[in-house]
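Following this line, the structures themselves.
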Structure P
Amino acid sequence: MSEFYDALETRAHALREAVQLAALPGQVAHAAGRTPAFAEILAGVDAARVTSREALARLPVTRKSELLERQKALRAREAFGGFSAIGWTGQPAATGARRVFQSPGPIYEPEGVSDDYWRMARAIHAAGFRAGDLIHNSFSYHLTPAGSMMETGAHALGCSVFAGGVGNTELQLQAVSELRPQGYIGTPSFLKILVEKASETGADITSITKALVSGEAFPPSLRDWLGERGIAGYQCYATADLGLIAYETPARQGLVIDEGVIVEIVRPGTGDPVPDGEVGELVVTTLNPDYPLIRFGTGDLSAVLLGDCPTGRTARRIKGWMGRADQTTKVRGMFVHPSQVAEVVRRHPEIARARLVVEGEMANDRMSLHVELGTVPEGLASRVADSVRDITKLRADIVAVSAGSLPNDGKVIEDRRSYA
């Protein structure tokens, strides 16, 4: 049995990059030509020229909040807000959708008819599952797509699936005891509940020796706790909009990026890529023609992990989920956004990086903008303070710090206020 799902996982970096960038102009043209939303967002873009990461980075980022607002605005006549190239009778795209799901918001997502539409088989394989295994799938099968995402991937791998869904702990334990599945797919917290309940009741769930978890943080402490009980758990990062983005391997060194997406890490509040290793917002372009999201901002923080995976997989890796990128906060009754901090930095090229720190108690807020500078030109602090006031309508102290001294955690706005 191969350690790899297919030959794509071990192809040369240059070949993968060339193949993906060769597909990019066609995907940009397809999105603009087949979806009303991207026809507007990409108006004036020459798709044929989007042949490099630098050209891709010049396209606008579409964030989940914008997708939701477009869906809400067009809901009476278009469920997907103009982003989907597939649909059903009564929708602008009248064919092609096998299922439709509703995520919190609500946001509606389509599922096309292709095998392993969400590309989950690769992550399931990396977690140790093989054809013929029975998988106990405890992701939800109603409204949200997680259950279907995992089931279609399992079927593509040749696995059988027990559709456990969420809740009903006692019935699920009974099914595990009687069906003897080889592994579990679901949230890590529910797997812990099952293991603890089995220990209390004496239910035999020892057939489960492997697990693929997602939807929540999977800390090393829980991974080790499961390992001590005979379950090797691995995690993957996927969303209802994009499908699989990255997955863990037995090396347990970051998450390997899926072959069907192009990932960028950008400075929060902007579309500007950051250097490899720096924490920023994860932005994804999918090569899926049915739901062709171009530069879709996930709102999640991560960073590129340098070097190749020790397993021999050659795709770039990310460090995993590192928090949320949307750090919008309210100061003295006014919302302050990461994009406003980015605009201050843009006005003053002397600033390498910046972090807005909010302190004090409720109704007594104080702002200070910490800026990384090599040198401090005369009068710069005053000019930067003027820019902050002009952009945010609020006053801030300017604190100059040495280059490289701000934490590499993706934070653009840090709220230190006491709410006691």
Structure Q
Amino acid sequence: MTSVYDALETRAPAEREAALLAALPGQVAHAQSRSPAFAQILGGVDAARITSRAALAQLPVTRKHELQALQQASREVGANGNVFGGFSTIGYGAAMPRVYASPGPIYEPEGTRRDYWRMARAIYAAGFRPGELIHNSFSYHFVPAGSMMETGAHALGCTVFPGGTGQTEQQVYAMRDLQPAGYIGTPSFLKIIVEKAAAMGVALPSLKKAMFGGEAFVPSLRDWFLAHGIDGYQCYATADLGLIAYETPAREGLVLDEGVIVEIVRPGTGDPVAEGEVGELVVTTLNPDYPLIRFGTGDLSAVLPGHCPSGRTNTRIKGWMGRADQTTKVRGMFVHPKQVDEIAKRFAEVTRARLVVSGDMANDAMTLRVEAVAAEGLAARIEEAIRDVTKLRGQVEILPPGSLPNDGKVIEDARSYQ
């Protein structure tokens, strides 16, 4: 039995990169012509020239709060059918069988293509195979998680029991009676089900595998499931983008999906970081119905070197490493990661910067720690730039290159709130 979902997963990296970049100009042009939001965001951009990652990196990043604001503005003016803020290229009717709502609210369209959210690849990597029954305990109301997994399972050739959330005893009885090959949902809910089954004296012998999402799947929890005979794997997906990356039996990071272009940028900017450095995941999807170009997920991660031991050749990431939005309030004023980047870019000597906010409540102190080769008067000039950009005073600490931690933090709030 093959160990990969399809031949795309084992392509030569150069072949994959060429295919993605060949599709990119057409997707940018499609977004410009069919999505009113991107017609404005990408106004003046020559789509035919977006044929490299360097060219892509020159386009603006659209972050979730901006998408939400545009959706809200559309609703306020009564844009009939355009509650998506102008990002969707399809409207109500046969082309859009369902609409979902994520917290915010942010509304997401669902198109009609087979495996619309591209989840089958991740489900296969978690060990599921055609002809099996999957117990799906992701929510089937408001958010698209239940449908994301169900459509992926159907594309794989599996039958689905739509368990949804809650009703733990009924979940146990359904698993006992239907004997699913495995579970898809959050790890915390499966743990509750397994513990409830034990308390009820109900055996669940068929439950051997699981694919998790929506929560952190830490090693201790992975080991707990293994001790209970369940081999669990995680995926990383969002309602905006569908599948972004997934875990394989190698358990060495998450492999990127074949239908997205992923960049890792310095938080608060659109500037790609060096390979291995932690930053914000920015994703360009090739979905024609919802063509998000350089969409900032707000999540931190980093690229892992080399390829997956499973034989898949796509880039791997470390997985979710925290949130990228580190905006904080100092002495009553907001300081943004983009401002820290603006300060650093004023000085050629500075390679990296990290603003540390310390002190007790109502007694804030700012120290900008920069990696740079020390030069006469540099600290004083940077302090002046801090005042110019943030309208606040701050000290400067100059460090040798490589001194700052690789954790994606641009602003560190080290204040005491006791």
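Readers should treat all values here as calculations from the given coordinates under stated rules, not as data from a laboratory. What you see is a predicted model, and the numbers here were worked out from it, not measured in a lab. Cβ atoms are built from the backbone, for glycine too; each structure is taken alone.
Quick one: distance in nm of label points 7 Å out along Cα→Cβ at positions 287 and 359 came out at 4.4 when computed from one of P, Q, so which one is it? Source structure for this number: Q. Taking distance in nm of label points 7 Å out along Cα→Cβ at positions 239 and 271 as the criterion, the top structure among P, Q is Q, with the largest value.
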